[in-house]
Structure I
Amino acid sequence: MSNKPYAVYIGIGSNVDKETNVPKSINLLKDSPLLSVVSISPVYETAPVFKTDQDMFFNLVCKCQTTLEPLALKWQVLRPIEELLGRSRENGIKHAPRPIDLDILLFDDRVCRVDDSCVPDPDIMRCAHIVIPLADVAQDLIHPITQKSIATHASSYLNAKGVTKQETINGT
């Protein structure tokens, strides 16, 4: 654990009872003593990308601060919230419908592996449902690999089909 808080950007997605699970996940993040939520992007309703025969998703990004290292953040905060909201990985299908998905998109300016995931998340540069809400909370942030701003990455998705900003969902 560090004394200096790290800036971390957490991607949130859901397509199972999403109107309930997304606000619950945000509240659980806010209630965690291990991090603080600094800002929250708007919620976007998005079409499924990798496995397209499923319901639409809600996606957003939370900017947080934590003194935890990435692996500890994943296992002490993110996975317990996913499990509490009914997320199961037992079927082994990577892009299956899910009540909640919490991913570390960026962790300060680090480039690292967190178990089987890469940070920064490579989907930042290939998925509108990640980079558009990320740009809402981090447009001037420089991507640690490409050395381009998040706004620059998001600009190629400005008119992306299947991405619709939601007014509000249960107070988010």
Structure II
Amino acid sequence: MILNTVVVWLHVFGAIGWMGAGMAFAFVIGPSVGLMSPPARTEFFAKVVPKYLRFVEVFSILTIIFGVVSAVVFADGDYSIFSPSTTFGLLISTGAVLGLATIGLAMAVIVPTARKISAISQVLLQNPGPPPAELLVLAKRLRVSSTLALFVLIVVTMLMVGAATY
């Protein structure tokens, strides 16, 4: 019982950090970056975004690791409780699959795209000039993929909270 409580708490803590980072980007950082001057935006992406990305990586990975550990501890060998034939199983399994898909999106698209933007920004800091055309494509990819990830994380949260009521 105590082990399950600790592991679930760590899972929820990771999820709070991951979703908080997504919400901060969607509602504060993204819109604010659009209002910055090009030199300020460049400096922001060169200096702040790498630290932000490490935060997202750590908390998303913690969420998944402790989610899996929580499922193992909770099941106590009886994994049939996760069967989609029950409401709990359907909600928790769907949430888990969507959570895994979201971390896949984050690690395959969002983080590499933001790293490319950051690398381009670091070059622009050292050699000021017009930004490459690729930067606009990367910015749009980052905006769309991070918005999608946040939406899915909200759905995952709703599913997990729903499962907790059963």
Candidates I, II; Rg and Dmax of the Cα atoms in Å, for residues 72-111 alone computed = 11.6, 33; producing structure is I
Calculated from one of I, II, Cα extents along the principal axes in Å reads 43, 36, 33, and the structure in question is I
helix-only ellipticity at 222 nm (-39500 (n - 2.57) for each DSSP H run of 4 or more, over all residues; to 500) gets -27000 when computed on, of labels I, II, structure II
When I, II are compared on relative contact order in percent (Cα under 8 Å, 6 or more apart), the highest value belongs to II
When FRET efficiency 1/(1 + (r/R0)^6) of positions 48 and 88 (r between Cβ atoms, R0 = 35 Å, to 0.05) is calculated for structures I, II, the one with the largest value is I
Distance in nm of label points 7 Å out along Cα→Cβ at positions 8 and 136, calculated, reads 2.1; among I, II the input was structure I
Output 0.7 (distance in nm of label points 7 Å out along Cα→Cβ at positions 104 and 152, calculated) maps, among I, II, to structure II
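Bear in mind these aren't lab numbers, they're just calculated from the coordinates by the rules spelled out. None of the values given here were measured: they were computed from a predicted structure. Cβ atoms are built from the backbone, for glycine too; each structure is taken alone.
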